[in-house]
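So, here's a batch of structures to check.
What follows draws every value from the coordinates through simple rules; no lab data is involved. None of these values were measured; they are calculated from a predicted model. Cβ atoms are built from the backbone, for glycine too; each structure is taken alone.
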Structure 1
Amino acid sequence: MRNVTIWSVSTDILPMISTSDNRRMILRWNLLAGLTSSAVSAVVGLLAVPFYLKYLGVEAYGLVGFYAAAQGFLAILDVGLTPTMNREAARAQTTGHVDEARDLLRSLCTVTWSSSAVIAACFLVSSDYLATHWLESNGLSTDSIRVAVVMFGIVIAVRWPMGVYVGALLGSQRVVWLSSINIAMTIISNGGAVLALHFYNPSIKTFFGWMLLANITWIFLIRFAAWSALGGLNTPARPSLTALRSVWKFSLGMAITGMIGAVLTYSDRLFVSRMLPLEALGRYTIATQLAAVTALFVVPTINVIFPALTRLFLAEDEAGLENAYRNGTKMLAAVLFPMATFLAAFAAPILMLWTGNAGIARDAAPILQLLLLGNALNGVMYFPYSLQMAVGASHLTAIMAAFLLAILVPALYLLTARYGAIGAAAAWALINILYLIAGTPLTHRFYLKGKGLAWLSSDVLVPLLISLLAVVTAAWLLARTNLPPLTQIVLGGLSIPFAIATVVATSPGLTAHVRNILQRR
């Protein structure tokens, strides 16, 4: 989802999204803010991991991974509320019916805050079962695991309504506000956790206790910003069945998609937590966290592109829709694929330098490589997904997600049982290869007809092949030297800008945009 030049190039796909200079400037700032937020979140998260491993150990860090998986898996209860709020807030910016968006936000908040209490109660009731039957530990007491489950259940409950507020901010194009809050709270939550573990007590209870305090602050800041974006906390708004009925069809499709998507995204970690010891889950979590740096480019790009595609569809600007869709994909692929390929090619030395643990580096490297493959392909497939959402075709996404789920679950069980954590990562990679192959023609059979093959070959496969050729060649050459690992990583990293420049140079549309940028400056 780091480079100033890339931000500048990326934002210059946006003149094709809107002819308004003001709108264009807003989109540029939003993309820059989103990229900055993602970069800070990724860097802070990565910097904190070695300290978490030092104070908690690999096994306790597996509980952190289980918490993250449980939080993501519970997105099935979102029932499409977040993307629905995003879409309706974006629509309100076009139609001017902000009062309807406020009523919808109030209605959705009533639903999510009510369900938060249920979520906390469920974790309280199930904590004993999870501690004694689900999670396998050799070094942690059952009581410690039970208390940790209750505490992170409360954290999840507190965070639960956040998605609706985030949807309102994204749809209202208040990405700068959202990013500022996220940057501050990411630093406070992770930095504060490290300090608490160091100065107070290096235990999993201390970790989740601090996370609870930080997330209470986080949710109220996001809440204030969301209401301010739609007119302020004192602006009249009321829960309304009419507001919910007006979006139920889209929300229902998104609910099904969201449920299946949560299972697709987090089931690998749940299978690992159930079938393997906590220590294995800890290593898998480490690989997952490093692989998640791909979100540094994906998330902010999609957060900007989705509302833009929605506006273009509502304006019936098919040419603008195609240009934004294809050029956005190229720009994402130009950065995402080189970075993912680099991390995969140098997985072992990077993990060693990051964690300082040779055993973790050895065991997690193949897991990381497979997760990166799956994440990279999944990242570019957010563009067909966003296109489907922009035109209101959530049913198409639900069909595709259900098909993938029917394959993923048995694949996860069989591969994890046979190959352990590597098998779970392999299942994630395989399902995303299938997603790319099957999802592309399915999407373009109905929308932007006849553009699917060009999108897949020119906008996805060409950047992927260029990235593989540049990075793998560099890794192969450096492996035949006696240079220290850090030097090899630094020199190998030079293949990233080379691959990016090559992708831009081989794409006439992107080359023209870069030329225009240079001429203007």
Structure 2
Amino acid sequence: MNVAAATTTTATGPLNCWPTTTRPGMNYSKTITRTLDKELLMKQRLTTLACAALLAAGAGNITTAQAAPPSNEEVRAAMQRATTFFSDNVSLNGGYVWVVSDDFSRRWGEVPARPSQIWLQGGTESVGDIMLDAWEATGDPLYLDVARKAADAIVYGQQPTGGWHYFIDFDPPGLMDWYRDVASRFIYGYEEYRYYYGNATYDDSVSQDAAGFLLRFYNLTLEAAYRAPLLEALDFLLASQYPNGAWPQRWPLHQDPDDDRPDYPDLYTLNDGAMRANINLLLDAWSTLGDPRYLEAARRGGDALIALQGPDGQAAWPEQAGFDLAPAAARTHEPPGYVVRESLGALATLERLYLVTGDARYLAPAPSAFDWFERINRESAEQRYPRPRYWEHGSNRPLYNVRIPGMDDMGHGLYKWSTDPSETDCDGAPCQGDGEPFVDVAPLRARYAEIQSLDTAPARQAALVARQAAEHEHERTQRLSGEDPAAIIAALDDRGAWITDDIQVTKPNADTRDPEFREVVTGYSTRVFVERLATLISTLEDDNGD
């Protein structure tokens, strides 16, 4: 079966919207790319390793000249040197953040990190996964040892409930001061860091990717020490699932309503692929461990996706839904509305459930969703409105998030939601629409027809295997740095380090009122390390099965 990736076109270019995970424990949602909204200063997921745009780094000492291809011996030696330096010097207790300054004095995750913190998403999980890739490619125990240390760090930070917070802090007494003085001090965006409930999160696939890495590590090594924390993590998914099959963003529930609205982390959450990641992790766990509870929970998650689809004419999915199943607001820059990204993700998840179970109910939402894609394509071409992230529930008008003058009591910027395109702002003027389609629907309809025709279990299984093979190849190519392997090796300094210039990191700006929330530093980038190591791994020839 030809498994073509579906794409959605945004103001920043085409974004891949189909999941691309194949290995047990590798989370599908890591490859779902997020639109960077100029109004929101939102994070953009760039690669299968869940790194954000704020971690984007320059090439750093890489020249464009093409050198002779390195030998396998040279590649292996470079991988060993780079891994030894990174794990010995950049790691903290086996874990990693996103960026460390060249003098090791400053650290960043999604926001500036404490010296005692490691990050899960885009940090520890990413390094752990690439270490397992390197071990599978070479058999070198160095990589398994570094992966094991990452697993140990993740287990250390596991909460009693079985889930994880965004980061792990080895000095908890100072955490609340850091939240007050650093993490919460952004004028716009990063609202999830304005408070600390002490519970675990599904946002940015934090708990899913941590559990997924443990699943992969245990599946590859069968080391008994990791079975119990893995099962606790999977129990977390089961315990936090609502009776209708959906999940909140965080759990245990905090139930702290704001302005007579439910606390948004308690809502049914699809944003950033949260529900999709949960279902895919459960399916991975079922196929690896064989526990039927995981398949049953995944199926109930699919039932929730079906229930959360919008009505005829708007048969799409929101980022969050209220307990009445209608789109709901979340953070102040996230209005209630339907979105393309989560709709594509929901369809991909339901497709996988159909291939696994043969239950045709999981394909039933697709035709009406395709109709909605065609509707917004048509209306955009006719009206030429600026490209929105959201469409208003009921009217289907584009729904924009607009900054307005003033600050709240905490010094944070204010927004309003508007369906008036003239209120958008692109470089001081109303944004202009290009009328280009949001989704290429024809390939989706063809894919649906092909999947629908698979009326036997062997045919569906063969299609699932083919899909996973194509997705694995897409995942592999997406994580490559795009640099010449010989130049990557040459860029290592005498210590075995890749020093990267022009790394963009976040800086709090609510106190300074500086409109810029980023600064540029030189240092060690986890994203650069992972992508360059992935590139070197890809160059290794099949050396007697290594």
Query raised in the report: For which of the structures 1, 2 does the calculation of mean count of other Cβ atoms within 10 Å over residues 82-89 return 18.2?
Result: 2
Report summary line: Re helix-only ellipticity at 222 nm (-39500 (n - 2.57) for each DSSP H run of 4 or more, over all residues; to 500): value -28000 computed from one entry in 1, 2; matching entry is structure 1
Report task. Using FRET efficiency 1/(1 + (r/R0)^6) of positions 194 and 282 (r between Cβ atoms, R0 = 30 Å, to 0.05), single out the structure from 1, 2 with the greatest value. Result -> 1
